[in-house]
Structure P
Amino acid sequence: MATKILIIRFSSIGDIVLTTPVIRCLKTQIKDSEIHYLTKTVFSALLTSNPYVEKVYTIKNDIHENISELKNENYDLVIDLHNNIRSALVKRKLGVKSSSVNKLNIAKWIMVNFKINQLPDVHIVDRYLETTEQLGIKNDFMGLDYFMPENDHVDLATLPSSHQNAYIGFVVGAKYNTKKLPLEKVISIIRKLKTPVVLLGGEEDVELAEKIKITLGDMVYNACGKYNINQSASLVKQAAKIITHDTGLMHIAAAFKKEIYSIWGNTIPKFGMYPYLTGFGEKGEGKILEVYNLSCRPCTKIGFKKCPKGHFKCMNEINEDELVNAINLKH
C-alpha cells in the first residue's frame, strides 16, 4: 500500500518553487509513495505539471473548502512547510502524524531588531528537507524543479527581432518597494548593458516597466503583465542571464540553473532565501549584490512600502558598475 503524504505550502511563488526538492526527494526515495500538495488556488499552476505530485488540492479563502476531501485521503504524514495558524488547523483537522519547518522566527527577530546574527548558515531548502529526516530522506543535490506545460512555451520569434538572438531578463518588480531598486537606478543599469533587455514581472509592474521602456526605447521589451507565470518562466529559461530582486522569478531562474545577478535591499541573503544553485558564485555564474555595513539593515524580514529611515541606502548604494561589469565581461 502506498505511503500517502500531504505537503502544505500556501504561498508564495518563490516559496513553492523552493519546496520542489522536498517533493522530488520524497517521491524518488520512498517506494510506493503518493505525494499530494495543498496550496492556494492562485498558485496551483506551479504544481499541476510536476510529475512527482499525484494530486493538488487548493483553497481560495478557507481550509474548510476541501477539508472533508483531505480527511478521506487518510494520509500517513503531513509535511508542513508553511507552519502558520492555517496549516496548524489543517493538521489538527486531519489528526495524523506531521512534521513542520522551523521558520527561525526568533533568530530573525533578533537579527532585525538587534543586528545580532544567530541564524544558521542553512538555506531554506535544507530546512525544508529537515522535515523529512524521520523518513530517512537525503538531499539529492539536484536543485530546484520547475515544470511548464508545453503550451506555455514562449516562441522567441514572437519577440522583437532585436531580442530573438539573446537577451538579459530583468525582473523589475518585488512584493515590497524596499526590495526594489529605484526606477532611476534600473534605467542607469540597463543603459550600460551591451545586450537587449526583457523586463519581467506581473500586472502590478506594468506602469514601472513602461516608464523604463519609454526612456530606453528599443533596447527594452516590456513583458510585464503580458504573460502568465509559466510563460514568464519560459522567458526566464530562455534568457542569457537574469538580473533580479528577491522575488519568485529569482527562484524560478535558479530552477533553470541560470546565471543570476540578485540584488538585495532591506532583507538579507542570510535569512536563507538566496538563489539555490549548486556551486553558486564559484564559477562566475552569478553574483549576489548588497550593501554591507549598514547599521539599519535588515530593517525587516519581509519588506516595507518605503524606507523607514528615508534614505534607502540599501538600494541607492548598490554598486551598479560592479553589476554591469560582471555581466558585460561575459558578453
Structure Q
Amino acid sequence: MELIAALDIGGTKLAAGLVDGRGRLRNRAQRPTRGNAPAEDLLADTCDLLAEVIGSTPRLAGIAVGCGGPMSEHGVSPVNIPAWRDFPLREHLEERFGNGLRGPVVVDNDAKAMAMGEGWLGAARDVDNYLGMVVSTGVGGGIVLDGRILDGRLGNAGHIGHLIVVPGGATCGCGHSGCLEAEASGTAIARDAASLCEDGSAGATLRKHWEASGGSITAVQVAEAARSGDESAAALLGRAGRLVGKAIADAATLLDLRLAVVGGGVAQVGEILFEPMRAEVAATARLLYTAGIEVRAAALSTDAGLVGAAADWLWRTRGERPEVVS
C-alpha cells in the first residue's frame, strides 16, 4: 500500500509520520519548533525529522505538508515562525527528497489539512459543508463547501484566526489588534493568565503554577488549574470559548455551514472550552438557516495534522475526496 510522508509544522511543534491510503499512521516522531531560529536551522530540523521517519522506506507516493499560514505566492509565511517569510519550503523539500518520490510535494495550510482529515476519517465524515478549526499556539481554519476545500487566491481561504472579535483588543502577530488568534489562542490564554498572576487577581491554583514555573505559565497549566476548580482559570477558558464561538457563528452565517469541527492543543481541554463555545454559537447565529449549527471536537486528536496533510495530498493528486476504507 502506498505511503505518504506527512509533516505538520506549527508554532510549538514539528511532527512527521508515514500515512497509508487508509489513513493509518506509522513511524510518528516530533520535536519542538525552534520558532526564533534562523530559517536554515529550522529547515534542517524539518528535514532531519522527515528523514528520521522515512528511514529505509521504499519509494514514497509523495510528501504532504501542513504548515502554519499564511501562504504566499513564493512560499510559506507562518505568523508564529518569524524566520520563514515567503520561504520556499516546497522547493527545499523537493531538492532534498525528490528522488525518492513517485508523486509531488504538496504544501498547504495546516488548518485546511486538518479540515480535510476530519472530513476523511474524523468528525466531519459524510458532511459536505463545514468549518475545520485549529485552536493551538495560533488559530487557523479550513472550509469545505459543497464537498470541496476552499483555497482562495493564494491558498489562504478559511483563515478564521484573523477575524476581528474584540475591536481594539490585543495586538496580533499579524500587526492588527483584536484578532481571534490574539484573544483566544493558547498563546493569548497564557498571556492573560500571566497578567492575572502579576496583578494579584489570579486564583490560588493558577498562581501556584505561575510561581512554580518561575513567573511564566502555559495554556496547559491554565487548563489544569481550571479543572481543579480555579475560577480565574475557568473564566479565561470560558472567554476564549465564547470568542471562538462568535467566529464560528459569523463564518457559518456567511457561508451557510451546518458544522464546525474544532481541534488543536487548546481544544484538548474539553468542555471547559466547548460549553461556552456552543452557547455563544447558539446565541449569535440567529437566522433561520443558521439555527442548530453543530460544534464537534476533532476526532483525530493530535494526529489530525499528519492524517490531514495526507488527506490533502490525496485530494489534490486524485482530484476528489479520499475514499473511506473500512
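What the table shows:
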quantity: Source structure (of P, Q) for helix-only ellipticity at 222 nm (-39500 (n - 2.57) for each DSSP H run of 4 or more, over all residues; to 500), computed value -8500; calculated: P
quantity: Entry that produces 16.0 once mean count of other Cβ atoms within 10 Å over residues 101-108 is calculated, selected from P, Q; calculated: P
quantity: When FRET efficiency 1/(1 + (r/R0)^6) of positions 61 and 141 (r between Cβ atoms, R0 = 35 Å, to 0.05) is computed for each of P, Q, the largest belongs to; calculated: Q
quantity: Of the structures P, Q, the one that 20.4, 62 was derived from, the read-out being Rg and Dmax of the Cα atoms in Å; calculated: P
quantity: Label whose coordinates, when mean count of other Cβ atoms within 10 Å over residues 21-28 is calculated, return 15.1 (choices P, Q); calculated: Q
quantity: Given 2.0 for distance in nm of label points 7 Å out along Cα→Cβ at positions 245 and 317, calculated: source structure among P, Q; calculated: P
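Read-outs throughout are calculated quantities, based only on the coordinates presented, and are distinct from any laboratory measurement. As the structure is a computational prediction, the values presented were derived from the model and not from experiment. Cβ atoms are built from the backbone, for glycine too; each structure is taken alone.
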